[in-house]
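Below: a set of structures, written as structure tokens.
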Structure 1
Amino acid sequence: MAHIIITTTAEEHAKVLSALKDLEGKTVSVSEIAKKAGMNPNRVRYVISDLVDAGKILRIPTKAFNKHYIRYKYEIVS
């Protein structure tokens, strides 16, 4: 099976982290984070995944409408 590798930049990480600082503690959609960061929502999904893997943010589920539609809140790890 083919593997697709998406690389994200430090600038993208900084934009998403600054947007998350403003939205910390709130349940938000990825599109809302993307609007705040001025980025494409699809790109923000990859950046959030990288930040979670790096241990820089925590992704906490808050609302589960069904198994595929879950809303999260994000906390920045100091």
Structure 2
Amino acid sequence: MNGKITLSKLEAVTNAGGLNEETLARIGHVGRFYQRIRTASPNSDLKIGDVLPGDVLQKFWNETANEGIAVGQCPLVH
């Protein structure tokens, strides 16, 4: 796989029983997180860290998580 996954590939893996509810919830969280970052960046050529400080990234990470799920530290915050 080239690092990208299409919705059809994800659906195929899910339908084959390859993903459980916890994994699907995590995928949804990561997707919402990156959508939030994309809309917050004024220039898509910039790196995320050039635009958003760590505290904002952590805030987005927490806000896009499913309710009641502890997600820990944002993977983009060092």
Structure 3
Amino acid sequence: MRLAKSFTIEEDISEYVEETKGMRSASERVNELLRRAMTQEQSEKLEAEAAAFFADAKNDRAETRAMQKEALRTFSRD
């Protein structure tokens, strides 16, 4: 379903759309560009979430190594 909406865009963006639309309408080209931007934004968000997750995992790994060292020291006493 398509909705008729009105947005104001900057002149240089309008010129870019006109130059790159080819045989499609300007609306189709704008929709294509917006979909690509949405996908890019979602990818960036997922990358940031992954980076935060693995940053926490690095800290956990240091704690795990410390625990393993202590466990080995305990085993060597027995």
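Here, each number is a calculation from the coordinates, and none is a lab measurement. No experiment lies behind these values; they were computed from the predicted model shown. Cβ atoms are built from the backbone, for glycine too; each structure is taken alone.
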Origin of the value 1.7, where distance in nm of label points 7 Å out along Cα→Cβ at positions 48 and 64 was derived from one of 1, 2, 3: 1
With Rg/Rh (Cα atoms, Kirkwood Rh) derived as 1.50, matching label from 1, 2, 3: 3
Origin of the derived value -29000 (helix-only ellipticity at 222 nm (-39500 (n - 2.57) for each DSSP H run of 4 or more, over all residues; to 500); candidates 1, 2, 3): 3
Structures 1, 2, 3, by distance in nm of label points 7 Å out along Cα→Cβ at positions 40 and 56: label with the highest value: 3
